[in-house]
Structures are given as structure tokens and as C-alpha cells.
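There are structures below to look over.
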Structure 1
Amino acid sequence: MTTDVKKQYQANIKLYQPKPNYGKNAVRAFLIGGFICLLGEAISDLYLMWFPLSERTVTAPMMATMILLAALFTGVGLYDKLGQFGGAGALVPVTGFTNAMASAALEHRSEGLVHGVATNMFKMVGAVIVFGVVVSYLVGLTRLLVQMLIS
């Protein structure tokens, strides 16, 4: 009897669960992700006009500016609204990584700088950092081995 009740309960849940609109969500993610990238390109172009930078060296200041803007937008609550609207389009760029760190830091700031902000800021993004470092090492090692085999 309990399995029948569980099956009926699951059937009732499916009736009332909202169905995601995948097409609309994909378009929103594309537009928000594209807007973030467009903003980065615009900042790069402005820095190329204003400062003695080359195409190769403009990336670091542009990324620093994007990270700063994302942290500021997270602090005033705008990035959460952008993430709600754009979904993965706001999550995937480096600004999403910044948002994850800044929101965790803001959430735990009442516990102090060390035990609150510094400790909890990396809980959510620590796995991303570790994975990025390990994969970068493996890709670099693979490239080195391939170059040694070729030459």
C-alpha cells in the first residue's frame, strides 16, 4: 500500500510542477552572456584608446575591471537579479565566479574577517580553483610531453 501512495504522490507532484521553458531560458542565457562579453570587449576597446596597451596586454586590466564590476553589482544586489534573468549566461563568465565569492563573503561578514569572510568565501568556489589548477597542470604537462615527442 505504501508504494501505491508514493506513486500517487509522485504523479500529483508532476501535475503541479512548473515546466521549464528551455527555449526562453537558452535565449536569455545567450543574451546575458553575450552582453557580459560585449561589455568586456567595450572595456578593452576603451582601455586601448585611453592607455598605452596592446591587444595582448589589455586583457588583464579588462578582467580586473569586470571582476570589480561584478563584485560591486553583487554588493548592491544587481547581479542576483541578472542571474535570475539570465541563468547560466550570468554564471559561466568570470563574473559569475566573482559573484559566488562576493556573495559568500557578504553572507558571512558578521562572523568576522577571518572566520567569516575568508573561511567561507572559498567554500563554494574552492573546488573550481582546485579543478582549474589541476587541469592546467595536466594540460601543460601533456603539451610538454607532446613537444618532447615531436622534437
Structure 2
Amino acid sequence: MATDSSRLDVLRRRVQQDPASIAFAPLAEELRRAGDNFEAVRVCLAGLEHHPAFLSARVTLGRALAALEQFQEARTEFEYVLRVAPDNLLASRSLTELEAQLLRAEPQRNATLEELETWLAQIEADKAARASGARDTVPEKSS
């Protein structure tokens, strides 16, 4: 997503001039929207040291962490915001989207686990067959 670079420059200068400025929050959000999630996380963490109760910055941090697949850390941020402000719609929606993303990934993980268990069972069967002097249960490839 394209972001107005002059706006980013203005926000960066404000934060550089005053590291305790609340301008860190819109700067981090603009960085996140521009796809620079690593920098958005860095800016959020630095700003939250000065303003730990800045909830919109915590939502931005959670969204940037989720984009970086730091799912547990993202969940922690969204849950913190919702404990403090249960009616925060953006945190609620972001947490719901995160949970949905994790659920969509779950069948894929389960299929991989089932494949690994099948392969492990086959290996164990082959070992047992070799120990008893029988041939492998899986035919070897011929060249």
C-alpha cells in the first residue's frame, strides 16, 4: 500500500526531535500500512516505553506483529487492549482475524502431522521386518 512519504518524513522528524512524542503512534501505523512491519514494531516498542497506556499504538503493534507471524505476541497485545477497553472494536476485530487465520492454518498442520505419523509407522514396520529377516514393506526404487 502506498503511503505519503512526506507525511512519513514529518512524523519521523517529530519523533526524532522528541522521542517521547505521541507522534510515534501515527508513524508506526503509517509504516505498518506501507508494509514496513519490522520498523513499525520498533517504533511502537520505543514509543510505548514513554506511553504504555496508548491503546491504539498497542493495536498497531499487534497488527504489525501478526503480519510478521508473531502470533502469540500479537494476541497478547490485542488481549491487553480488550482487558483495558472491552469495547475497542479494532482490537476485537484484529483478534478475531488473527484467530481465524490460525484456525485456517490448523487443518494444514494436522495434515502434516498425520503424514509424519504415517511415515513413522512405516519406518517402524520396516525396522521390525528387517529385524525378523523379512524384506522391506516399501519396495526399493530400481535404477
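Data for the structure
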| quantity | calculated |
| --- | --- |
| Among 1, 2, structure where log10 I(q)/I(0) by the Debye sum over Cα atoms at q = 0.21, 0.25 Å⁻¹, for residues 26-89 alone as derived comes to -0.75, -1.04 | 2 |
| Structures 1, 2, by relative contact order in percent (Cα under 8 Å, 6 or more apart): label with the highest value | 1 |
| Of the structures 1, 2, the one that 50, 18, 13 was derived from, the read-out being semi-axes √(5λ) of the Cα gyration tensor in Å | 2 |
| With FRET efficiency 1/(1 + (r/R0)^6) of positions 114 and 130 (r between Cβ atoms, R0 = 25 Å, to 0.05) derived as 0.50, matching label from 1, 2 | 2 |
| At a computed 26.9 (mean count of other Cβ atoms within 10 Å over residues 58-65), which of 1, 2 | 2 |
| Structure (1, 2) behind the derived value 2.9 of distance in nm of label points 7 Å out along Cα→Cβ at positions 18 and 42 | 1 |
| Per mean count of other Cβ atoms within 10 Å over residues 10-17, the highest-valued of structures 1, 2 | 2 |
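Read-outs throughout are calculated quantities, based only on the coordinates presented, and are distinct from any laboratory measurement. Just so it is clear, the structure is predicted and the values come from calculations on it, not from any experiment. Cβ atoms are built from the backbone, for glycine too; each structure is taken alone.
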